[in-house]
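In the part that follows, the structures are each spelled out as structure tokens.
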Structure 1
Amino acid sequence: MRQPKRIGQTDPSRETVINGDVNDYPTLAQAMAGQDLVYANLGGEFEPMVKNIVQAMTAAHVNRLIYVTGLGLYHEVPGEFGRWVEESIGTPVMDDTRRAAKIIEESTVNYTIIRAAYMTNDDEIDYELTEKGSPFKGTTISRQSIADLIVKTIKNPALHQHSSLGIDKPGTDGDRPY
């Protein structure tokens, strides 16, 4: 369970912390009212959560979504690493993730889906992006790099509109994350 107190200090003039559950549609719909952008980085069963997010965004006329998920949505991870990703994550989870992404992509929401390689806690910002339809490149990415992409997109919502981006650290290609 998420703990809102862990967020730390906020600026009440621009931020409101809500203790809610994305699976609770009425609370989610209420939270969406008056927002400019939705950032979602979730765990669990993705399809029902994404249905709620898209429905609540549409009802509240919130058009911008940044959605973080893992690599392999489009079978875009080549070679042995791609096979290993599919096997280690498992068909049920991958299929659920793919259905969720399809809901986003087929909606009227202006989305950026970020497909992250295996995350590290490395103290660095070093990344490359691949577009949907291109083979995924590396195997790992720092959380700081993902955060950098997210913050840049939040600050400039015109970036990466209606796109699905793979993010990895250059030069980390291989058969397994290291």
Structure 2
Amino acid sequence: MNLLIMGPQGSGKGTQAALLAKKYDIPHISTGDIFRENMKNDTELGKLAKSYTDKGELVPDSVTGDLVEDRLAQADAAKGFILDGYPRNAAQVERLDEILTKSGRKVEGVINLTADRTVLMERIAKRAEIEGRADDTPEAIEKRLAIYDKETAPLTKAYAERGIVLEVNGIGELDEITQAIVKGLESL
């Protein structure tokens, strides 16, 4: 099962992706984790990504795509994956399609977690307090949510045209949200 999980920051993507990965015995692949792993291991792609992040720049789509392609080619992703944080824009949708087509695969489902903006802000502020994350200031959160609204949220329309989007409310009891996702995936 090849899945994407989408939704604004604070909607519960990481939590749900981890639970679904365990249920379906597929890896939860987070682009943030891919970046960190490659940088830590000083791979060529990691060095290239770091050359951008060290300057405070975003890693270009081409480099991010190469990192995702490399990760999806690993043995544990052969029978499926749940991809978190990619694609984030239209160019990355095209690149992911190309990557998967090479190996005779395609995206089979897109889980789109939704949540009220006020709840998102509260969740992220709480996470910042618990984890001590300096990058989770109200201003930074608003900026990231605005970027999500502008660039990433519209991607669900492209996947909806393929008939593979599952809209799920990310607010509620953890188990209920997971059950709604599992039930919805069965109907896709």
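Any read-out appearing in this document is the output of simple, stated calculations on the displayed coordinates, not a laboratory observation. Note that the structure is predicted; figures quoted are calculated from it, not measured. Cβ atoms are built from the backbone, for glycine too; each structure is taken alone.
Quick notes on this one:
- Which entry (1, 2) yields the derived value 0.65 for FRET efficiency 1/(1 + (r/R0)^6) of positions 47 and 167 (r between Cβ atoms, R0 = 25 Å, to 0.05): 1
- For the structures shown (1, 2), relative contact order in percent (Cα under 8 Å, 6 or more apart) is largest in 2.
- Top of 1, 2 by distance in nm of label points 7 Å out along Cα→Cβ at positions 55 and 151, largest first: 1
- When helix-only ellipticity at 222 nm (-39500 (n - 2.57) for each DSSP H run of 4 or more, over all residues; to 500) is computed across structures 1, 2, the figure -16500 traces back to 2.
- Of the structures 1, 2, the one that 24, 23, 16 was derived from, the read-out being semi-axes √(5λ) of the Cα gyration tensor in Å: 2
- Value 17, 47, 27, 8, 1, calculated as P(r) over Cα pairs in 10 Å bins from 0, in percent, for residues 7-78 alone, assigned to which of 1, 2: 1
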